[in-house]
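Quick heads-up: structures coming right below.
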Structure P
Amino acid sequence: MLDGLVISVDAMGGDDAPGVVIKGLEYFLKHEGKGRRARFLLHGDKAQLDPLLAKAPRTRERSEIVHTEKVIAMDDKPSQALRRGKDSSMWNAVAGVKAGRANIALSAGNTGALMAMGKLQLRMKQGVQRPALAASWPNPNGISVVLDVGANVDVDAAQLTEFAVLGEAYYKAIYKKDDPTIGLLNVGTEEQKGNAVIRAAHERLSQSQLGLNYVGYVEGNDISMGGADVVVTDGFTGNIALKTAEGTAKLIGTFFNEALKGNLWSKFTTSLNSLALFRLKRRIDPRRVNGAVFLGLNGVVIKSHGGTDHVGYANAVNIAIGLAESDFLEAIDARMDALHDEDDNIGFIV
């Protein structure tokens with residue numbers, strides 16, 4: 001039995017698992033995890049994991065394998081995953097949190113299946129209608145958090161208000177800012193803009209006495225420019241925005257590399273500016289913000305991008321440890337109780 005802070009890992013989840021998972025854990029322990037007390041409960045095929053751990057001594061020393069040969073495919077529907085997925089690596093990773101053997105569950109596997117298993121096993125926190133998937137987003141001043149980015153296609157005003165509360169608690173826990181700004185994503189900043197759901201959520205957040213630092217409507221360009229620390233939206237819009245941003249970052253990287261390697265002069269100037277170019281490349285690297293969190297469950301489940309490499313996976317591990325070391329879940333409980341007491345007092349209609 002592992003002691004201390006434990007992360008329950010779906011070692012078979014992801015496009016290149018289990019190889020990238022073990023490489024990611026080893027990279028984290030080598031570069032970012034020095035002095036961190038985390039240990040890992042690895043759920044997966046022992047025959048595949050043992051030779052990988054033999055090449056990853058730091059991870060081997062801190063890990064315990066829970067053997068299972070069953071794996072959830074990336075294209076399985078959530079309903080199929082629930083029917084066939086018990087005793088799979090993903091199911092067992094979440095079950096480790098439910099049983100109290102681990103503080104956090106982490107998977108790079110099927111997003112819909114992971115959400116379904118999280119909801120079924122951990123249940124929703126009292127007062128939370130649906131979980132929201134929160135993703136980090138680089139901006140000129142640091143990081144923004146956007147939620148929802150894929151868990152809920154359709155939402156109502158009450159759920160968007162809950163997302164604001166969840167997002168604030170998450171931002172405080174990970175980025176250590178006491179009073180993060182919260183914005184509601186809309187097609188414009190004017191009061192009359194947006195559909196009925198957006199306008200109702202705006203009215204509710206504007207009236208709130210919870211002390212949320214609500215700044216009103218923000219637009220799509222404000223996400224990348226830091227218009228708010230926490231940007232609230234529905235999962236349909238948020239997922240499209242996230243995938244668009246990822247694609248744009250890759251396109252810029254491709255154009256950038258082509259320009260630098262175009263001729264001898266380009267190569268010469270590149271060498272002169274190598275340090276500045278390295279810093280720029282690092283700032284726009286999507287791996288630095290890999291690791292989305294399902295907020296609103298009675299436990300913490302983190303979703304790594306299925307196609308990330310070991311560096312991106314290590315960042316998801318870092319987020320997991322940051323949450324495990326915080327009072328994140330207790331902060332959500334207190335905020336949600338206050339939110340629904342306020343709703344009862346003002347007669348908010350959802």
Structure Q
Amino acid sequence: MGEAKNGRIFSGVQPTGNLHLGNYLGAIKNWIALQDDFECIYCVVDLHAITVPQDPAVLRRSIREVAACLMASGINPEKSILFNQSRVPQHAELAWIFNCVARLGWLNRMTQFKEKAGKNRENATVGLYAYPTLMAADILAYKATHVPVGEDQKQHLELTRDIAAAFNSMFDAEFFPQPEPQIQATAARVMSLRDGSSKMSKSDVSDATRINLTDSADDIAQKIKRAKTDPEVLPSEMDGLEGRPEAANLVGIFAGLSGRSQADVLSEFGGQGFGVFKPALAELAVMQIAPISAEMNKLLEDDAQIDALLEKGAEQAKAIADPILAEVKKLVGFA
């Protein structure tokens with residue numbers, strides 16, 4: 001697989017249960033588009049998943065579910081490299097070397113650890129604390145040039161750049177690149193269907209708050225029909241969505257699914273009520289999401305096929321990471 005003219009992408013997704021519409025519009029749809037312009041490496045990050053307790057049987061199933069979901073959505077193993085992280089030992093090995101490059105002060109600044117550890121910080125695992133050095137290894141094991149990141153991961157990418165620069169300085173070599181954030185032109189931030197001020201989340205107790213990528217056509221249509229709205233008609237201009245989080249969310253979802261701008265959606269539906277807009281949105285969502293669900297369920301009928309595809313991807317990943325790690329070992333003095 002030769003490197004495409006625009007560089008090499010690395011991105012990962014945790015195997016933590018059902019992916020939903022927010023994951024699709026916020027990340028996966030962008031990943032699919034990137035396949036034509038970049039060499040893409042996509043990873044189910046199961047090593048990151050065990051930074052918090054996991055049921056082994058559930059984790060095993062979740063890895064396959066997420067892989068199936070990515071393929072059903074349009075990640076093509078013939079175009080991109082798709083694998084789960086634990087199959088490629090270079091990630092963990094490079095992460096240890098980076099643990100010996102990164103500084104405690106850098107990791108102490110990571111806001112995500114503070115959020116995830118909460119008041120129980122003393123009982124958090126070392127893995128949760130050192131998560132960002134493993135993320136740096138994920139990216140730099142392939143000398144990735146670009147990383148699609150959301151707001152919550154920008155700080156980790158900055159740390160990756162710091163680790164790359166520190167390694168180069170420590171060993172007097174221009175070895176690792178400075179990976180750039182790959183920002184989506186129209187990054188969609190999808191909110192809860194029951195509360196337009198909260199992000200759509202798989203951890204929300206109520207299933208009515210999200211559209212899962214495994215939902216049937218009927219489920220999708222019913223959830224949109226019952227989505228929270230307000231009594232006003234839709235505005236014709238973007239300014240009219242100010243202070244209307246539920247309306248803004250549904251317009252944003254329509255725009256994300258259709259590939260149109262929110263302004264364009266409002267120019268079509270402005271002045272009309274949700275009695276007109278919701279059925280149109282439901283039809284669009286069913287058209288886009290129901291085929292993903294059907295294909296995903298089909299793939300999940302054959303665990304051995306998913307495992308074989310992940311193993312093939314892991315071999316492709318190793319072919320890139322192995323010579324990079326071999327050179328790192330030489331620079332460090334191991335070989």
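The value 22.8 for mean count of other Cβ atoms within 10 Å over residues 67-74 was derived from one model only; which of P, Q is it?
Details: P: 17.6; Q: 22.8.
Structure Q accounts for this read-out.
Compare FRET efficiency 1/(1 + (r/R0)^6) of positions 83 and 179 (r between Cβ atoms, R0 = 35 Å, to 0.05) across structures P, Q and report the one with the greatest value.
Values: P: 0.20; Q: 0.95.
Structure Q comes out on top.
Throughout, read-outs are computed from the coordinates displayed, never taken from laboratory work. Just so it is clear, the structure is predicted and the values come from calculations on it, not from any experiment. Cβ atoms are built from the backbone, for glycine too; each structure is taken alone.
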